[in-house]
Structure P
Amino acid sequence: MNERLTKKRVLPAIIVSQFFCTSLWFAGNAIIPDIIKNFALDESFLANLTSAVQFGFITGTLVFAVFTIADRFSPSAVFLSCSIIAGLFNLAIIVPGISSSALLLFRFSTGFFLAGIYPVGMKIASDYYQKGLSKSLGFLVGTLVLGTSFPHLLKSITAQLPWKYVVISISILSAMGGLIMLLFVADGPYRKPGQQLKLTAFLTGFKSKNFRSAAIGYFGHMWELYSFWTFVPVMLAVHKNYYHSQLNVSLFSFLIIAGGALACVASGLLSQRFGVKKIAGIVLFLSCCCCLLSPFFLLHHSATVLIVFLFFWGLVVIADSPLFSTLVAQNVTEESRGTSLTIVNCIGFSITIISIQFLKLLSQNIDVRYLYLILAIGPAIGLIALVSNKAASFK
C-alpha cells in the first residue's frame, strides 16, 4: 500500500482510538452526583475521585517508563491491552455493594492503565510521522481534551437513564478504541524496539540539553494547565455569586475547556510553517500573560468580558502541549522514545497535583483576584528553558 495513503488512514484511526479511550479519564466526575447519592458520600469526595485517577496515571507512567513497556513491546498491542483492562476497572464501579475505598481503588487502577493509552498513542504517532509530528500530536492532544470532556456530554444526553449506562457506554468505547488501534494501526515504520530491559533507560533522554529544555518547558506548562482546568468553574462561580448573575457555570466551563481542542490543532498547523519551538514559546508567553492579567478580569463587572478572557486563556493554556511533546519526541533516540514520552508525562502530571493543592492552600489566605498569579511561575520557568537553549537543532 502507498506509504502516503497509509499515513493518511493511520492518523484518523489513532485520533478515534484516543478519543474513545481517554473518555475514561473523567467518567467518574460526570456522574459524581449519582455516586455521592448511591454511596452516601460527602460532596468533597469529587476531589478524592479525581486525585485517585491522577495518582493512578502517575504511578502507571512511572512503571511503564521504568520497564520500557512502550519500547520493548508492540505499542498497538500495549494500547489494546490497556484499553480493555482500564475499561474493566471503570466498569467495576457499578458492581453492587462495593465500598467507597474500592471505588477509589478502581478509579486509581483505571488511571494506572491510562498510562498505556495517552502517552503510548503519542508514541505510535511519532513512529509514523517524523515530519509533521507537531501537527499529528496537535490532533491527538485536541482529542484528549474532547475525550476528557465527553462523559459530561454523554451524561447530559442520557440524563433520564440510570447513571450506570454512562459507565457501561464508556467502557465499551474504550474497548472499541483499543480494537481500532490494533486492527488499523500497525507498528510504525520509524519504530525501533528496545532489545532488552534496562531499568535506567527512562533517564537516557535527560542527558540531552535539547531534551531537558523541552521537558522543562512541558513541566512549566503542566504547572498551569490542570490548575486552570480545575479552577475554571470556581472562577465563574465567584463572579456569579459576586454579581448575583444568571451565569451558567457548567456550560461555560465546558466551552472554555473544550475550546482548547481547536487550539491544539491550530498550534500544530502553525508550527509546520513557523517552527515548533517558536510557536511553543509564543503560546507559553501568552498563557503567562493571562496568569498575570487575571486580577483585572476575574471580578470585572461584565460577565462577557470575563468569559472572553477565560476562553482565550483556555486556548493558549493547552495549545503548547502537543508542541512540547513533539520537541521531547524529536530529541531522543527512536529506541527510547516511548519511554521518554511516558516519564515526561509522569513528572508533568505529578506537578499538576502539587500545583492544584498549592492553589487550594493559598485560596484560604489570598484574595481570589490574586490567587492565579502563582500560576505564572510555570510558564515563566518554561520560557527561560526555551530561550536559554539556542541550539540550532532544537526547533
Structure Q
Amino acid sequence: MNYLIIGNSAAAVGAVEAIRKKDKKGGITILSKEPYLAYSRPLITEFLADLVTEKGMSYRAEDFYKDNQVSLKLGVSAKSIDAKKKVVAASDKKEYSYDKLLISTGGSPIVPPMKGLNKKGIFTLLTLDESKEIKKNLKGAKRVVVIGGGLIGMKAAEGLHEAGIKVTVVELADRILSRILDEKGSSIFESYLKDKGMDIITSDSVVEITGAKKATGVKLKSKKKIVCDMVIMAIGVRPNLDVIKGSGIGTKQGIIVDNRMQTNMADIYAAGDVTQADDMLSGEKRVNAIWPLAFKQGRIAGTNMAGGTKIYEGGFAQNSLSVLGLSTISMGIVDASSKNGYEVITGSGKGKYSYKKFVFDKDTIVGGIFVEDIDRSGIITGLVKERYKVKDNKERFLSEKFGLINLDKTWRDSKLTKPV
C-alpha cells in the first residue's frame, strides 16, 4: 500500500501513527510545504515573544519520521490532484502516486481588501517562518497594529506585548473573542487587557495602510488614524483548498467528509482545518479549526486508509486561551440566551475576573464558559460531549466544589466502570 499525505501538521502526525498501528510495511510519503519537521502551531506567538525556542515547538521527536519509515519531502507543496490517475503534481516538478491520499493542508490567512497592502511591514502570523520574519522586523519597532481580535489576533497581540511593543488591536465586531465568548466574557477580557496597557478598538475596521513604501500607520473606517511601525493581519483563516481545484472533490466551506473522514472521491481522505466534518451539537457539517480535533481526525483517517473501520463521532467548538495571565476555556454553544430557546446559568467566583456560564437545551448541557477559574472545565467538556442530561438543580454547576460526585450516580458509575 502506498500512502500519500499532503501537509505536515497535527492531522498528518495522527494519520502516520494510526497507519503504522495497522500497516507496518506500507510506504508513507508526506509533502510538506514548510521546510520544518512537524511543530506546534499554537506556539508560534510564544516563539514571537521568546517564550519558547524553535526546538521547543517540535510536535514529535526528531526521529519520528525515521522511526515510522516516512519519506518526508520538506519544502515541497502539492499543486494539483488527478483522482483518476491517482497522482499528485508537486512543486518539485515530480508526480507522486498513491493508493490512499490524505489532504491535510490546513488553513490560509484571511486578508481583506484594503488600500496599501503592497507595502513592506505588513505580515500574517500563521507559520513559523512568518513569526521569524516578524521578529526580525521588530527591531526598533515601538508600535504595532493587529487587525483582528479573535484567537489568532489576541495571541499575536500578547506575543508583541511581551516583546515590549505597544499594541493596538482593531476588531470589526462589537467585541473581541466574539466566536469563543459571550458578551460578558468578552467584556471581562477587554477590561483586563486594557488594564495591562493594550489598546483595543472594536466596531471599526482598517480601510487603508498608510506610508510610502513601508507601513507607517493605518486609517480606520471611523476616520481615526493610528501611527505604527508594523501591521499584522490576524483576522482568521479559511480552509486551504487550492490543491483540490479541478479534482472533483466536494467542498462547501471546507472539504466535505463522511464519518470515516473520506471525501466523495474513492481513496481520498481529508482531516484537520481544511475539512468540513460532522458537528455533534448542531448535527451539521462544520469547519472546526481546532488543534486536538485535527489530530483526532487524522488518526481516524489514517486508521481507515489502512483498512480499519474507525468512525468520527463528530466534534464541537472547544477553545482554550490565555492572554497575559488571564485564561479562558469555552466549549459547545456559548453565545446563547433564553431568547433563542436555551436555559442559561451564569455566575462568578472569588477572582476579580472570574466568570462562568452554562448553557442547557432543555435538560441537556450544550455549552459552557470559564474565565479565570478554569479548574473544572474538563468535566464540563466531557459532559457536553456526552450530551449529559441534568434532571434538577442546575445551579450546582456554579459551585466551586462541583465535581463528578454531583452527577447522576447511575451515569457516574457507568463511566467509572467503563473499560478503557
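Each value in this text was obtained by applying a stated rule to the coordinates, not by laboratory testing. As the structure is a prediction and not an experimental result, all values here were calculated from the model. Cβ atoms are built from the backbone, for glycine too; each structure is taken alone.
Quick check: 2.9 is what I get for distance in nm of label points 7 Å out along Cα→Cβ at positions 63 and 359, calculated from one of P, Q. Which structure matches?
Numbers: P: 2.9; Q: 4.7.
Going through each structure in turn, the value belongs to P.
Here Cα Rg over 2.2 N^0.38 Å was calculated and came to 1.04; which of the structures P, Q was it taken from? Display every interim value, and only then the final one.
Details: P: 0.95; Q: 1.04.
Value 1.04 for Cα Rg over 2.2 N^0.38 Å corresponds to Q out of P, Q.
Have a look at P, Q and say which one yields 0.05 for FRET efficiency 1/(1 + (r/R0)^6) of positions 271 and 351 (r between Cβ atoms, R0 = 25 Å, to 0.05), as calculated. Walk me through the numbers before you get to the answer.
Working: P: 0.60; Q: 0.05.
Structure Q accounts for this read-out.
Here helix-only ellipticity at 222 nm (-39500 (n - 2.57) for each DSSP H run of 4 or more, over all residues; to 500) has been calculated and equals -25000, so which of P, Q was it run on?
Details: P: -25000; Q: -6500.
Attributed to the structure labelled P.
Of structures P, Q, which gives 22.0 when mean count of other Cβ atoms within 10 Å over residues 15-22 is computed from the coordinates?
Working: P: 25.4; Q: 22.0.
Only one of P, Q returns 22.0 for mean count of other Cβ atoms within 10 Å over residues 15-22, namely Q.
Ranked on FRET efficiency 1/(1 + (r/R0)^6) of positions 39 and 71 (r between Cβ atoms, R0 = 41 Å, to 0.05), which label among P, Q comes first with the largest value?
Details: P: 0.55; Q: 1.00.
Of structures P, Q, the maximum of FRET efficiency 1/(1 + (r/R0)^6) of positions 39 and 71 (r between Cβ atoms, R0 = 41 Å, to 0.05) occurs in Q.
Out of P, Q, which one gives 26 for relative contact order in percent (Cα under 8 Å, 6 or more apart) as computed from the coordinates?
Working: P: 26; Q: 15.
The read-out comes from structure P.
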